[in-house]
Structure P
Amino acid sequence: MTATDWITAVLLPLGALFALVGTIGLVRLPTLLGRLHAAAKPDTVGLILILIGVAFQLPDISVATPLLLVVLFQFTTIPVLAQTLGRVAYSRGESSSEHMVVDELAEAVRHAKGGDQDGRQDRSPGD
């Protein structure tokens, strides 16, 4: 076996292991935000490890260039999507605060809904 075969033999199962851990976390975690984290982080890392392992088996770097584009697309879309979905779920009250250690988003959501720090609704001067 060559060095590229060894690298591929390590990266492909490692990527599959990350995907498996993400899938188990998606099924086992109790909260929406935990499941969202399990769906986004390990699966992204797993896919990237698999793509790097595949790239080592390709004959030329020009053939592996599209894989680099897929990796960049994954890094730019999945974390942003997970953060956006988590924020929407939180602002709609779909996530429970009993599992949160720190709630840094509560004040921002309260201001976005039009309330002040006391929880009262802001009124326009014409009301």
Structure Q
Amino acid sequence: MPDIVEAEVSAWVRQIAKSYNKVVGDINYIFVDDETMLDINRRFIGHDYYTDHIGFDYSKDGALSGDIYISLDTVRTNSELFGVTFDQELRRIIIHGLLHLCGLRDKTDEERDHMQQAEDKALTQFAN
């Protein structure tokens, strides 16, 4: 399990959601390994490859709710690839999942640029 302070992350997630005029309902972050993530990808998404996260959006009545699965193996690999700490990459993926629940997408180059800017902004607000 990652070494995170749940109260700090929860406050941060709520702060970022509020900046998008959203409220947080029930958001579950579920930490798994690569093989579990691959199984989830195959069964629910129809993809046969590893990913760092998969989100299931259950939002309703104006409250953000969902399950966000995060592969700690891929987070570790990506942290090395991008030259950041494991904790920095984990925070990026945590907020990436939330931003999807807020309505941001990342399918096109323009959407990916916007998502990255939103992630970067949110990361500067962690524990502030």
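Supply the structure label, taken from P, Q, corresponding to distance in nm of label points 7 Å out along Cα→Cβ at positions 30 and 62 with the calculated value 2.9. Label of the originating structure: Q.
Given a computed value of 1.01 for Cα Rg over 2.2 N^0.38 Å, which structure among P, Q does it belong to? Matching structure: Q.
Once FRET efficiency 1/(1 + (r/R0)^6) of positions 22 and 38 (r between Cβ atoms, R0 = 25 Å, to 0.05) is computed for every structure in P, Q, the highest value turns out to be that of P.
Computing P(r) over Cα pairs in 10 Å bins from 0, in percent, for residues 46-109 alone across structures P, Q gives 18, 32, 18, 19, 12, 1 for structure P.
Quick check on the output: -16000 is helix-only ellipticity at 222 nm (-39500 (n - 2.57) for each DSSP H run of 4 or more, over all residues; to 500), derived from one of P, Q. Which one produced it? Label of the source structure: Q.
Here mean count of other Cβ atoms within 10 Å over residues 86-93 is compared for structures P, Q. The highest value is that of Q.
Where a number appears in this text, it was derived from the coordinates with a stated rule and is not lab data. Here the structure is a predicted model, which is why all the values come from computation and not from measurement. Cβ atoms are built from the backbone, for glycine too; each structure is taken alone.
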